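Taken together, the values in this text are just the output of simple stated rules run on the coordinates, not laboratory data. Keep in mind it's a predicted model, so treat the numbers as computed, not measured.
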Structure I
Amino acid sequence: MTASAPTAAADAAEPQMFGHPRGLVFLFTTEMWERFSYYGMRALLVLYMVKYLLQPGAVDGVVGLVTLKQGLEAVFGPLDVQPLASQIYGLYTALVYLTPILGGLLADRVLGQRRTVIIGAALMAAGHFLMATQSMFLLALLLLILGNGAFKPNISTQVGGLYAPGDPRRDRAFSIFYVGINLGAFFSPLVCGTLGEMYGWHYGFTAAGIGMVAGLAIYLSALHTLPPDELQKARRRKTVREPLSADERRAIAGLLVLFVPTILFWATYEQQGNTIALWADESTDRTIDLLVWQGTIPVTWFQAFNPFMIFAFTPFVMALWRRQAQRGREPSTVTKMALGCAGIVVANLIMAAGAWTAGGGKASWLWLFAYFVVLTSGELYLSPVGLSLVTKLAPARLVSMLMGVWLAASFVGNFLAGWLGSFWSGMEKQQFFLMIAAVAGVAALAMAASSRPLARLLKA
């Protein structure tokens with residue numbers, strides 16, 4: 001099988017929207033609804049287990065839950081309701097980041113991206129609706145895990161397939177696509193969470209299922225705008241599978257080199273849902289006195305800052321990259337990623353300064369606001385650009401599987417984030433933030449050192 005790069009839909013004179021192939025709009029919207037369903041269900045999951053499902057009298061009605069509890073207790077010891085809920089939640093989110101490797105391999109070798117995406121979306125929709133049936137709770141989680149593994153890597157690789165090799169719009173396209181992720185992440189807790197808490201858990205889970213069905217319907221209607229699967233193109237050419245070439249092996253090695261600093265990025269970035277939430281609760285003066293509103297900012301509202309800033313900042317970042325490209329000064333893909341890690345360094349230095357000025361008391365909420373501004377800017381320079389890099393470097397025959405491997409960096413990063421967070425209570429807060437900044441600094445230096453070698457690979 002030859003390793004030709006994905007061809008662009010634009011090469012066939014496909015209609016454009018906002019300067020990009022029309023298929024990007026449909027992939028953006030499909031991903032938005034999928035993330036709406038994922039984050040909407042996730043916002044309710046732990047609360048649902050702690051307040052209802054794992055309570056005496058309810059837990060025995062769930063198929064397989066007693067066996068799962070016994071297995072977890074054999075490893076971690078006796079588990080009460082809250083620790084058990086946290087263990088199930090952690091197991092679910094970990095597997096969600098692992099299964100994309102299998103989903104990518106399935107698409108590359110057997111089904112192609114389109115069929116695998118459709119199967120994944122259908123499995124997730126079924127899983128969300130099954131969450132409304134108490135006894136099928138574990139089966140629902142299994143369907144969601146498998147569905148996400150089939151869906152996530154293959155929807156992302158199709159974005160890259162819309163553009164010809166060397167098309168400078170590719171990085172910007174993934175930034176647009178990334179907005180869809182965060183639009184869904186921003187609105188889903190407001191919709192699914194409100195329905196679940198005010199009217200009943202099952203209403204929230206059903207709303208998540210409806211969102212996934214909407215995404216599937218949009219995707220099916222857009223098939224004619226999407227690039228052909230690499231698997232189908234190879235079958236039409238009747239080519240035979242050949243060993244990886246030296247260039248392909250170097251490209252895969254380049255991605256694996258960046259895998260480690262990307263793990264460090266996510267380990268430091270994910271503190272926002274862990275130690276940063278504790279800082280907001282315990283060490284932040286959350287009072288606000290504006291002409292239009294006075295009161296105390298709820299702790300959970302700070303978690304909405306990041307997704308809101310993603311879609312607020314993306315147009316400005318893209319405009320900056322366009323101006324830099326016109327002058328021939330747009331940073332390379334890997335340089336952008338190094339700058340993204342540097343953003344995490346600066347964000348944590350801001351928090352260290354806030355902790356220093358507080359002197360053991362409570363710091364203004366404006367320190368957290370500044371932290372999220374810089375953190376979000378760093379994320380925009382790394383996360384969507386990293387997805388773009390995979391579609392540039394990965395051999396066409398392995399692009400979906402390698403996208404799954406890339407997404408698995410979040411799996412390892414989340415575990416490392418938990419380990420780093422365990423130092424929170426035993427360290428001075430200023431020292432803790434400096435430690436996190438140092439870890440992100442190592443990632444930035446590693447990526448900067450990789451920039452020139454990987455630039456040669458991209459040119460080749």
Structure II
Amino acid sequence: MYFFVQLSIKKDSRQKRAKVKKMAEERVKILLGENDVPRNFYNIVPDLPRALDPPLHPGTKEPATAGMLEAIFPKEVVRQEMSQERYIPIPAEVRDALLRSGRPSPMFRATKLEKYLKTPARIYFKHEGLNPCGSHKPNTAIAQTYYNMKEGVENLATETGAGQWGTALAYSTMLFGLKCEVFMVKISFTQKPYRKVMMETYGAKVHASPSNATSFGRKVLESDPEHGGSLGIAISEAIETVVGDKTGKTKYSLGSVLNHVLAHQTVIGQESIKQLEMEDVKPDYVIACVGGGSNFGGMVFPFYYEKKKGKNNAEFIAVEPSSCPSLTKGEYRYDFGDTAGMTPLMKMYTLGKDFMPSKIHAGGLRYHAMAPTVSALIAEKEAVPVAYAQKEVFDAGMLFARTEGIIPAPESSHAIKAAIDKALECKKSGEAKTILFNLSGHGLLDLGGYQAYMEGKLD
């Protein structure tokens with residue numbers, strides 16, 4: 001009797017697995033519930049292959065202290081920046097704001113793209129463009145604004161490239177009752193005028209950088225009145241604004257690069273792990289674009305920790321523009337995070353603080369350097385960098401729009417291009433590998449770039 005009961009249990013188990021597999025093959029959208037939103041940020045620092053080199057004081061070149069960083073950041077942000085703790089609890093107010101802004105975000109299987117490519121690969125993407133700001137940036141903007149608010153800060157100053165980060169911070173300061181001042185790289189300010197409108201709708205003050213609002217901005221304009229700007233220059237202007245406020249009520253907020261920023265973004269990867277578990281698949285490739293590193297870190301870092309525990313064997317791919325190739329052509333050394341040399345020096349892949357990228361439409365990827373944590377993974381060959389030119393990136397974005405029906409941001413299209421390349425490799429080899437990429441934002445405010453592409457005017 002026991003033998004037959006065991007056979008029946010095994011049969012039921014096989015049937016359930018087959019049913020789950022069939023459902024996964026038919027399912028296009030993988031949804032989580034509100035209880036699945038993470039309750040901790042994951043901090044990769046204690047799990048890196050080797051200890052991070054410390055940030056250095058810009059003047060003395062000695063290791064930077066917490067007191068020095070607190071001149072521009074709130075105490076809790078500095079504590080997280082220097083933390084060696086693997087998990088950082090998410091405050092209830094922050095988690096509630098994340099829920100209100102659209103978390104958990106859905107994951108989709110790109111079945112129409114798979115069919116068009118005639119690939120046996122399974123292609124999944126995490127859609128971070130469905131929140132009010134249209135990108136992944138609110139994940140850290142909400143947290144940073146909350147910590148500043150709790151410490152009595154009244155104003156936040158920041159930079160933004162294409163405008164996704166500035167929009168997210170403007171949105172978050174609106175939620176928590178702070179004021180926001182944004183220095184937006186001038187070329188993106190010109191290319192994407194409605195990003196400025198969004199920020200101003202949420203109550204932010206927006207400058208085209210370099211601007212006449214700061215001494216450094218005026219200095220740049222004196223040498224070149226038509227200067228297109230860079231993230232490094234915009235950072236310098238934002239920090240000058242903070243240092244110049246003698247009341248101490250203004251702090252600086254950064255949208256990428258630093259440890260605490262990437263930790264806040266790991267809600268993306270943590271949710272993605274649960275969603276692939278629902279599909280009963282493990283990723284062979286996890287892909288994200290890289291500018292300063294927040295999108296890549298947010299998606300990849302939780303999967304990296306799972307890989308260390310033997311739960312996957314994924315390859316992690318960081319995709320950057322060939323016109324701003326910090327990972328593929330930069331040097332791994334200490335450098336400033338801004339052009340004026342006001343920030344601490346950090347050990348990272350860099351093209352040099354004075355590097356001026358071309359005026360590509362992926363404004364969020366026009367940064368001269370890469371996050372120290374991402375740089376460490378690349379240096380230790382735990383992740384692979386690739387670079388693409390703007391035209392082939394828009395080719396991929398257009399194909400995605402015409403198969404999956406979603407117009408992606410130019411930044412996200414870098415990840416799409418890499419995913420397509422891996423899917424075509426699977427077509428050649430016949431391997432049914434699982435590809436996951438982060439769709440970090442929509443392109444509905446990037447239509448000027450798509451228009452130039454379709455008119456053959458894209459550089």
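Of the structures labelled I, II, one was used to calculate helix-only ellipticity at 222 nm (-39500 (n - 2.57) for each DSSP H run of 4 or more, over all residues; to 500), giving -13500. Name it.
This figure was derived from II.
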request  = For the read-out volume of the Cα convex hull per residue in Å³, a value of 145 was computed from one structure; give its label from I, II.
outcome  = II
Relative contact order in percent (Cα under 8 Å, 6 or more apart) - highest-scoring structure of I, II = I
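If we compute volume of the Cα convex hull per residue in Å³, for residues 167-230 alone for structures I, II, which one ends up with the highest value? Each step should come with its number before you reach the end.
On the way: I: 95; II: 72.
Greatest value across I, II: structure I.
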